[in-house]
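None of the figures in this text is laboratory data; all of them are computed from the coordinates on show. Source: prediction; values computed, not measured. Cβ atoms are built from the backbone, for glycine too; each structure is taken alone.
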Structure 1
Amino acid sequence: MEKMGSVLSNQEKHVQVDPLLLEVSDVMATSLDLDTTLRRVAEVVRKVIDYEIFAILLLNEKTQELRFRFQVGYPPEFAERSRIKVGEGVTGLAVQLRQAILIGDVAQDPRYIAAVPNVCSELAVPLTTKNRVIGVIDLEARHQDYFTEEHKRLLTLIASRMAAGIENAQLYTRTTKQAKILLLLNEIARELTSILNLDELLGRIAELLQRLIDFQIFSILLLDASGEKLQHRFSLRFNENVQVKQEIPLGRGLVGQAAQTMQAILVPDVSKDPRYVEANPETRSELAVPLIYKDKVIGVLDLEHTRRGFFTDEHRRTVTTLAAQVAIAIENARLYEQIAQQERRLERDLALARELQMRLLPQTLPQLGHLELAAKFTPARAIGGDLYDFIPYSLSRLGIVIGDVSGKGAPAAIYAALVSGILRSHAPIEPGPAEMLSAVNLSLAERRIEAQFVSLIYAVWDDEHRTLLVANSGLPRPVLVHEGKNSIIEATGLPLGLFDDASYDEFRFKMKPGDMFVFFSDGILDARNRQGELFGRGRVEKIIAECADQSADSVVASLFQAVAEHSAGVETFDDQTVLAIKVKDGGPPAASRRR
């Protein structure tokens with residue numbers, strides 16, 4: 001294209017200024033999309049000046065830098081990376097002076113910043129609205145004196161109309177983007193709070209955050225138990241998970257500073273920040289945002305990029321907003337993880353405690369010539385406070401114990417183990433039932449634990465003489481079956497461990513074949529159905545009567561089956577124990593009571 005032809009062509013276009021101004025007004029009024037607005041501005045300007053190289057740069061008021069927002073004819077990498085300070089170059093000077101600048105020969109002007117080869121002339125016109133400069137329109141040409149004063153006047157006139165429209169489009173774009181970001185943040189927050197596995201949560205945070213910011217390197221660091229160091233818990237480097245073992249003390253580097261000051265730190269160029277400690281050689285810009293929960297720092301979100309100035313104030317605001325939700329989600333996941341660990345540990349402890357408790361119970365039943373024995377214990381929880389035992393005496397005699405500790409669970413089980421130990425410690429002197437109960441009561445009184453006590457029945461069976469001695473300290477009265485009929489043994493007494501001076505009655509029975517004693521804890525009587533009705537003593541005695549001619553095992557099994565059917569669908573409230581003895585041969589029964 002010849003220079004003169006271009007000038008004449010531009011002069012011919014001068015007659016179209018009025019329609020062009022109307023077209024500019026139409027462009028500004030009909031589009032709020034910034035990209036569309038800038039493209040149409042470029043089309044309108046071309047109708048006035050036949051350019052080859054064109055750019056619209058917008059001003060970042062905080063940094064006072066001009067950045068390319070639309071361009072034709074510039075190398076893309078130059079336009080993407082360039083940041084022109086106000087006052088620098090022809091465009092920066094136009095913004096600073098708030099007036100158009102026309103350069104006929106850029107080779108003679110030291111302010112010119114070379115970007116495109118063989119450029120000879122330049123025209124820069126500021127975009128001003130409401131007495132504020134928001135950017136600049138810049139044209140360059142490969143001919144000297146290509147742009148004229150008329151061009152400058154016309155472009156200044158057009159720019160004054162364009163500036164308001166560009167600002168409106170900027171505001172609309174920013175508002176729309178913020179609304180989308182807020183919706184996305186709300187969606188992310190809802191999803192994060194539903195993830196309770198910490199490792200899964202950290203990975204998902206990275207995925208969701210990448211929908212907001214196209215980072216290249218990302219790390220989540222959490223404060224250790226000492227509160228003095230940050231530990232890498234999750235790291236992503238160019239979309240690949242990496243393991244980072246580095247620990248960062250509070251206050252060290254950008255990440256440590258963010259945690260210590262509880263403020264987000266945005267560094268456009270890490271090479272110019274003395275706080276930066278190199279971890280990734282490729283990093284050029286970094287954004288570190290603290291995770292704060294209940295006014296305490298629990299960690300840091302760290303984003304890095306290989307391009308200088310990649311992260312913006314908008315990124316900082318977005319990540320800071322998200323960080324509040326992330327901190328809550330992390331603490332929820334941590335708490336859940338701790339609870340899960342505690343539950344697993346408790347389950348292991350309870351399983352071991354249950355095994356130990358079961359091993360404290362008789363592993364086999366004693367074999368006697370004239371007595372058949374059966375017993376069963378079912379705790380309401382993993383472990384319980386009921387107990388039974390068989391203690392060998394000399395001369396073919398046997399101590400028989402059934403007990404019920406107050407309360408349930410681990411405390412009751414520990415107290416039951418204590419009672420079992422005390423019983424065994426007194427067994428060598430072979431006390432009678434009443435004597436044994438008094439001895440246990442005194443021992444517990446010496447180790448008194450508030451609100452803890454035990455109800456016991458202690459009996460001594462003499463297999464040679466077929467006699468049974470029984471004493472009770474608060475368990476339900478046992479049932480004696482004689483000649484197929486039930487009778488209630490009125491053996492009662494105060495529970496052990498409450499009163500130092502308690503004394504106990506002792507009952508003596510002469511047994512014969514077919515006679516049976518059934519002992520049970522109150523968990524059997526108190527079992528409830530869905531209507532809240534107790535299993536009760538009447539049902540117990542009825543089942544025992546129905547099983548009078550059956551084995552001791554059958555009686556125990558029948559009672560537990562009936563209780564299970566009665567309370568089906570209802571959580572077991574109390575430990576349940578049944579112990580039955582049945583005479584295989586011998587003489588007629590007789591009973592007497594002594595103190």
Structure 2
Amino acid sequence: MAVDQNNGQADQMVPDSYENLLEDYSHFAPPAADEVLQGTVLSVTGKDVIIDFGYKSEGIVPIEQFQNASGEVTVRAGDPVDVMIEHGGEQQEGYVSLSHTRAARLRIWDNLEKAYQEQLVLSGRVLGRVKGGLAVDVGIKAFMPGSQADSRPVHNLDFLIGQDIPVKIIKLNRRRGNVVVSRKMAVEEEINVRKSATLEHLEEGTIVTGAVKNLTEYGAFIDLGGIDGLLHVTDMSYGRVTHPSELLHVGEEVTVKVLKFDRAKERVSLGIKQLEPDPWETVVTRYPLHGRVVGRVVNVTDYGAFVELEPGVEGLIHISEMTWSRRMKHPSKVVKPGDQVEAVVLEVHAKDRRISLGLKQLEPNPWTTIDTRYSVGSVVEGRVRNMTDFGAFIEIEEGIDGLVHVSDLSWTKRVKHPSEILKKGQVVQAVILNIDSSSHRLSLGIKQLQPDAWESYFQHHQVGDTVHGRVCRLASFGGFVELAEGVEGLCHFSEVPGYSGRRGAEEPPLAVGQEFDFKVIKMSEAEKKIGLSLRAVTDDEEKTRLEDYQRQAAAATTTIEEVMSLKDRNLE
């Protein structure tokens with residue numbers, strides 16, 4: 001049994017010892033040509049690095065092959081390194097000549113070929129600009145075309161110089177030593193991985209975090225992780241935002257809410273203001289009607305001014321609600337952006353997101369007390385503010401304008417436009433003709449400051465009077481005669497002696513500029529009409545001459561009779 005056991009043990013020991021012998025003696029077999037060997041640094045001298053590379057031998061490598069760009073040695077005793085035996089295996093001072101550079105280069109090419117075949121992502125350092133692209137160190141110097149720098153066109157590649165970037169090999173020629181890499185493919189692969197992970201959890205209403213990728217005038221693009229979402233400027237804040245740069249900066253991390261998500265088109269709409277409650281939902285209770293509020297003027301337009309009452313809530317002061325005066329030309333005359341103003345709430349429309357405000361309501365309405373301060377017939381003074389074809393507006397006090405109609409400017413002149421009598425800015429007096437406080441209307445008259453020439457004329461003249469006048473203009477039926485300033489009468493041609501009335505048979509019996517005495521044959525104060533007759537004056541003159549003749553004849557007869565009577569008495 002013992003012998004058998006020993007023989008069994010001997011049988012077991014033979015294979016183990018044989019394998020050990022094979023391993024020991026295999027070191028004596030010469031390495032294959034261009035074989036990369038793994039060695040261990042034994043020591044570092046001033047000029048060389050001594051390396052144990054197996055095969056019961058030690059090799060030597062010039063120290064320059066282990067120095068970096070600064071001249072520092074990058075290895076020390078005990079470090080594993082790759083080496084190759086130099087061709088011929090020359091001996092130097094008993095050491096085999098080795099090359100670390102060749103071994104490292106072959107190892108790099110092996111790694112690059114594997115990365116190329118398996119489409120692995122490598123890390124490379126951008127060395128600098130070259131014609132058409134960039135030089136990238138991936139163990140050896142590789143070329144990256146400018147079109148492969150990013151997934152989007154890049155106009156300036158200098159921002160990548162000195163950076164470590166992920167790349168993929170898109171072309172490799174070991175024999176020629178050419179390698180072409182692409183950052184674009186590596187970035188897109190990373191983006192696709194992140195996008196897939198993001199799309200799995202992205203839904204409308206979810207709150208996510210992303211980085212501001214780009215800013216435009218209408219919004220910001222947020223990188224959510226492989227997919228970009230649009231944060232529109234109107235969804236950044238309930239307040240007024242002129243440009244996204246007022247709130248966001250590129251690279252900034254923000255929390256947003258997914259408002260809309262089209263999975264098919266991979267379009268995402270985002271919002272920040274939706275993370276907070278909408279202030280318009282409670283404006284009715286916070287801004288009651290006729291209440292006073294204080295806000296900041298944020299914009300001034302031709303029709304009014306917008307006032308920010310709180311972030312996200314603005315009210316409009318219409319130009320008509322700024323002052324009781326009607327002379328307001330532009331809101332900028334009253335307020336300007338940045339002003340703090342107090343106003344009165346006139347209307348609130350939460351659904352339409354509108355609040356109407358007023359400034360003039362802070363002061364009493366002058367029209368409500370105008371009846372107690374002015375009366376019809378009283379004389380007032382004011383400045384001519386504006387003129388139109390139909391009249392002139394006169395401001396008698398702040399907020400109170402009165403209209404002088406063109407017909408109330410003069411008793412005597414036919415006024416076609418107020419500028420014939422008045423000038424803008426002129427201070428004048430006027431008589432109040434009518435007050436309509438409910439409609440904010442005040443009627444004024446300037447001619448009423450003087451007595452009516454017609455009224456005076458009718459008071460001092462009556463039918464049958466003989467008056468003197470000058471023919472001022474002619475019509476087809478008669479002549480108009482100026483009797484006094486602003487007062488005219490009509491003498492029909494039929495009232496002119498010697499006029500036959502046949503058309504075209506004779507010249508008009510009157511001429512402009514002639515002066516005559518006329519007899520008043522008709523008067524209408526209501527219609528301001530006076531009828532004149534030249535014939536009646538002539539008839540009166542003839543009648544007077546006849547009466548004078550008759551009186552003279554009667555007087556002569558009386559004288560003869562008296563003479564005859566005296567003669568008879570003398571004869572007796």
Of the structures 1, 2, report the one carrying the highest value of relative contact order in percent (Cα under 8 Å, 6 or more apart).
-> 1
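A value of 98, 24, 17 was derived for semi-axes √(5λ) of the Cα gyration tensor in Å; which structure in 1, 2 was it taken from?
1
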Origin of the derived value -13000 (helix-only ellipticity at 222 nm (-39500 (n - 2.57) for each DSSP H run of 4 or more, over all residues; to 500); candidates 1, 2) = 1
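Where is mean count of other Cβ atoms within 10 Å over residues 294-301 largest, in which of 1, 2? Kindly include the intermediate steps, with their values, before the conclusion.
On the way: 1: 18.2; 2: 15.8.
Of structures 1, 2, the maximum of mean count of other Cβ atoms within 10 Å over residues 294-301 occurs in 1.
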